[in-house]
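Here, each number is a calculation from the coordinates, and none is a lab measurement. Keep in mind the model is a prediction, meaning the values are calculated, not measured. Cβ atoms are built from the backbone, for glycine too; each structure is taken alone.
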Structure P
Amino acid sequence: MQKNDSTNLRFNKSVVTGARYFPWAYQAKKIRPYVGVSWAIVNFQNKVKPDENQPLLSKSNLLFDAGFLYGKSNLMARIGFNITPNSTINYPISTSNFQQIKTPNWNPYLSIIYAFETTRSKKSEPINKELMKYPNLSSPTLKAENKGDWFVGIGPSTSFMISKSEYNEKLHPYFNKKPISTTFFDITFGYQFNKLGLITAISYRNPRFRNEAFGVEQVIQKNSIVIEAFKFLTDYNGFTPYFGVNLGFNKIGYSEKSNTENFEQNNLFVNPGFTFGWDILPGKTEQPFVLRTNLRWFPFEKINLKDKEFSLNQIEYDVIQLVYYPSRSKRLKNKYNL
């Protein structure tokens with residue numbers, strides 16, 4: 001498939017998250033090799049004139065990459081390449097006909113990184129000295145003196161469907177098999193039991209999923225309040241993973257519009273799930289601002305449409321949530337006269 005005067009191709013690739021391994025630790029003015037793996041989203045669309053109503057398909061892929069890092073002072077340069085083992089897309093050219101599209105399975109990249117420090121100052125020196133006393137691997141509750149603290153948090157999130165839908169497979173096979181929501185905000189309020197390493201919270205999210213192709217539009221609007229509890233497992237240099245359970249109180253609005261039919265349905269139900277993720281937490285139970293990566297998995301979520309099952313098995317991924325503990329901030333000011 002090639003771009004010409006009657007077509008308009010769209011193809012892009014974005015990394016959701018990943019990890020890289022350096023056999024030798026980073027050192028300024030030294031070249032350091034690395035290998036890595038990433039979870040990426042590939043988007044592809046081929047609009048054909050005059051209708052230009054073909055779908056935008058999104059596909060999850062594993063990327064493997066390798067390269068070299070070189071740094072000096074605050075600047076670092078990274079050069080490498082990505083490999084995509086499964087780069088083929090089964091793209092609909094009509095409501096019932098599909099064509100195998102081979103997308104690029106590797107690409108080079110070059111990136112420039114600038115590092116800066118925002119926590120070092122004369123006022124923060126006493127706090128940093130205390131942080132340096134913690135061992136590399138320790139309990140998240142080490143030196144916890146206060147029973148607990150309230151917190152609030154907010155961060156951008158995206159929800160990824162991870163199962164195919166019977167409804168779409170039979171009635172709309174040209175739609176995304178596993179649609180991805182638009183970005184929404186995860187707003188949370190909760191309480192941390194410091195000495196137990198346990199968090200209880202209530203959160204609100206409203207992910208929206210949309211498919212559109214060949215004159216048919218499908219929208220799924222979820223409004224949900226979730227009650228959850230999760231426990232910190234360990235602390236490695238401030239990286240603090242956790243795992244727990246949740247219970248979601250959901251309103252799912254479904255709408256489908258075409259030239260021949262308009263169909264709407266609202267669903268109310270309670271659904272259990274799992275909460276997991278990690279905090280960036282060098283200050284343990286005395287750190288007022290926390291960066292939290294929060295994921296929720298709802299494997300049992302589904303609705304029924306026209307006697308067919310529509311799976312809503314999804315993972316919500318809040319890549320960075322800023323969490324604030326007001327009482328901890330007050331304690332730090334009193335302790336260090338900030």
Structure Q
Amino acid sequence: VLSVVPPKPRGALGPSVSLSDWDFDTLKVAARVPSVLQTVASAVAMHWSLFSTDDEMQKWAQLTAVVENNYRPNPYHNAAHAADVLQGVFALVTAAQPLMEKMTLLERKATAFAAMTHDVRHPGRTNAFLAAVHDPVSFRYCGRGTLEQLHTATAFELLTVPELDITSTMDDTSFLEFKNIVTRLIAHTDMSVHRESMLRWGAKVGSGGFDCTSSEDRIEALSLILHAADIGASSRGLTIAKKWLVVLDEFAEQAEDERRRGLPVTPGFDRPSSVERSQIPFLDYFVIPTFDLLHQLFPTIEEPLRHLRALRESYAATAGVTTPFPAPVDYTNRSAKVKELESCIAEFRKREE
């Protein structure tokens with residue numbers, strides 16, 4: 001797992017492909033380059049000027065190759081998803097100009113590393129499943145966010161290999177800051193903390209938004225951006241969104257596993273009779289509110305919501321759903337938002353039962 005593997009030849013994104021495009025089709029790029037994760041990671045490193053020497057760039061290339069080697073061939077949580085999220089983070093940060101202008105080099109390195117490793121060694125099963133079957137991972141990483149702890153631990157375990165250690169030139173203070181950022185960003189990809197995170201991020205709207213001159217606010221903004229990129233495949237445009245419905249294959253595999261073991265099947269994980277109808281609650285209660293909040297905090301981030309509106313209209317027409325596109329949330333009234341989120345979550349769970 002920790003063995004150094006040679007990087008694959010770096011592929012080109014293509015003449016009509018921009019790394020900052022939100023409708024970036026990761027799976028299309030993956031079909032024509034040796035490694036989409038290594039290709040995207042290399043491009044991000046160059047665009048963000050992460051490293052100043054050839055030796056550092058070589059370490060990044062070797063690290064990316066080993067990270068890719070540690071992603072499992074799951075239908076969804078695989079190296080292509082990691083590449084998609086890394087590119088998504090790059091695109092969102094680029095669009096959030098006040099944030100991009102104030103990010104330090106260390107923050108850029110930590111953000112790219114966190115995005116690249118946020119699902120490394122993912123087993124294609126949920127935290128709840130691992131706990132239910134007494135998987136050793138659930139004992140090793142106890143408490144909230146078992147998988148997120150696994151991803152973080154793996155990420156830093158890889159840095160113990162000298163040939164992969166992109167932090168070797170950092171002093172202790174800088175390394176601790178790097179570690180803190182990576183740990184916090186990956187922790188916020190855990191859907192079990194979605195509600196409390198949204199409330200905290202939403203409170204920033206009423207107080208004038210993120211103060212991008214504050215390192216704490218920058219980390220909070222980056223946490224929101226990584227979370228949005230992680231759940232945002234459906235916001236990339238109709239054609240791209242449908243490609244990423246392979247997540248349903250992964251859910252179905254877990255459902256079959258649960259059935260074989262005599263466990264209750266996780267609600268919503270059986271293959272749906274209507275794919276379009278099955279997606280609307282997740283869009284309405286999680287994806288759309290997340291990108292609505294991101295747009296309120298960074299008004300230049302508009303494209304994801306346009307794509308989501310078109311996707312939801314298409315799904316609703318196919319499934320015969322008449323409920324409207326969710327209205328923008330008023331985050332200035334915190335107590336009202338708490339009740340609204342609780343109602344949304346309760347309704348989502350009710351529909352999935």
Quiz item: Ranked by mean count of other Cβ atoms within 10 Å over residues 205-212, which of P, Q sits at the highest value?
Solution: P
Quiz item: For which of the structures P, Q does the calculation of helix-only ellipticity at 222 nm (-39500 (n - 2.57) for each DSSP H run of 4 or more, over all residues; to 500) return -2000?
Solution: P
Self-check item: With mean count of other Cβ atoms within 10 Å over residues 53-60 derived as 14.5, matching label from P, Q
Solution: Q
Quiz item: Any idea which of P, Q comes out highest on relative contact order in percent (Cα under 8 Å, 6 or more apart)?
Solution: Q
Quiz item: Computing Rg and Dmax of the Cα atoms in Å gives 23.7, 70 for which of P, Q?
Solution: P
Self-check item: If mean count of other Cβ atoms within 10 Å over residues 109-116 is computed and equals 9.0, the structure in P, Q
Solution: P
